[in-house]
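Below you'll find a set of structures to go through.
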Structure 1
Amino acid sequence: MTTWQIKNRGMDLQPPLVVLPGWGFTGAVFTEHPVFSSENLITCMDFPTPLMLTELLDFLDARQIDRVRVLGWSMGGNLAIDLALKHPQYIASLTLVAVRRSWPGDEVAVTRQGLLVPEQGLVKFHRKCFLGAKKEYNRVLPLLTLPEGEAELAVLDGGLAYLASYAMPKSLPFPVKIIQGDKDVVCPQSEMVKFASKTETLILAGAGHFLFSHPEFTL
């Protein structure tokens, strides 16, 4: 069961913003982030899993929310694409941040090996996401979590399996905005997601994988 949280800040000019976190992260890193401070923000407080999309729809329906803007970061971008393709009626806009076209098996294997000792492996992955952004890493550090027990380890392992087998579509039946950092080592610019369909692309100079505090980042 995924825990969803909504931060209702009284800004009703646009549909709420759903932010889907990347592998190894929870939505805690977004709830109070300055770039989202004026948004009616919906995010999950657990590690992401493909199963959580059904629970998201239940969450929206229970609150009579029928349209949302969706931002997916890293693995969250894959989930955002799945959501938009399967349930387009909910999607007001789609933004993909630092989303990789495919994940090589050797990289997945190394990351999975790190789960044997999460206090080292997952922490190393977190740091990799913040290379070149030490101040941002220190700010977010208290919000990062490690898996508690076999169930959460299984979710993380399942997330890696999902990424390893993901078939990225060649085009989308709706416009999409893509945001990428040119210093991202988790999702290198050469591996950023691309589509034959209509896209708006924003490349942020000097930005790594967690690029939300970049001065040129915009929704």
Structure 2
Amino acid sequence: MINLTNAAAYLFDMDGTIFDSEAMYCQAWIQCANEFDLVFTAEMYQPFIGVPTQQCLPLAQHIFGRDFNLQPFLSRFIDILDTKKKAGVPFKPGFIDFFAWVLKQNKPTALVTSSNLDGVIKSFAYHNLSDKFDAIITRDDISAIKPDPECYLLACKTLNILPQDTLVFEDSNTGLLAAINAGCQAIAIPDQIAIKPEIKTRCYQVTTSFEALLSHVD
């Protein structure tokens, strides 16, 4: 039985954890590549999962070729992604009900994401939930992104909670490593890729969805 009520704070990753956005990002990469007559598949997107767009550019450069000009591609990719976000980013199954349960615990919450603040604003634009978090930590606030633990350490410091007393919800290997190395208790909810065995053994729990988590609480 998972004990979720003893946590002093609840920390959430955004893309792939709260929002079903990794599929949207993958579709945007594929659509943009098609417009530039380039080959890009869902399988090729795997190394991009959980990685900020700017950090994906060297990977894209390697895939598309050293001489390919990425700037027009990046500009068009951002346009495509913004259009998709304006249509509304869907939540992961069970998140709304689970987050409602979390809020009833009257304990601090934080959003901890590798996206920038503008990305957070756009993702939550039609949901009015971002103001429910007691702290929002984005890549604008840190010097090193996940898997570096800086973001989760900063979230704990901001909330004045010890890392070992927090529960972190993450979907990616990089995010889980960041949480674990910060000393937090990590719950893995895999999205696009499986959790590596060496990371899985260090997680507090690995589950399939927020719906599954909710079945363990009153």
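Details
- When relative contact order in percent (Cα under 8 Å, 6 or more apart) is calculated for each of structures 1, 2, structure 2 comes out greatest.
- At a computed -9500 (helix-only ellipticity at 222 nm (-39500 (n - 2.57) for each DSSP H run of 4 or more, over all residues; to 500)), which of 1, 2: 1
- Origin of the value 24.8, where mean count of other Cβ atoms within 10 Å over residues 75-82 was derived from one of 1, 2: 1
- Entry that produces 0.93 once Rg/Rh (Cα atoms, Kirkwood Rh) is calculated, selected from 1, 2: 1
- Structure responsible for 16.4, 54, with Rg and Dmax of the Cα atoms in Å, for residues 19-146 alone calculated and labels 1, 2 on offer: 2
Read the figures in this text as sums done on the coordinates, not as results from a lab. Bear in mind the structure is a predicted one, so any value in this text is a computation, not a measurement. Cβ atoms are built from the backbone, for glycine too; each structure is taken alone.
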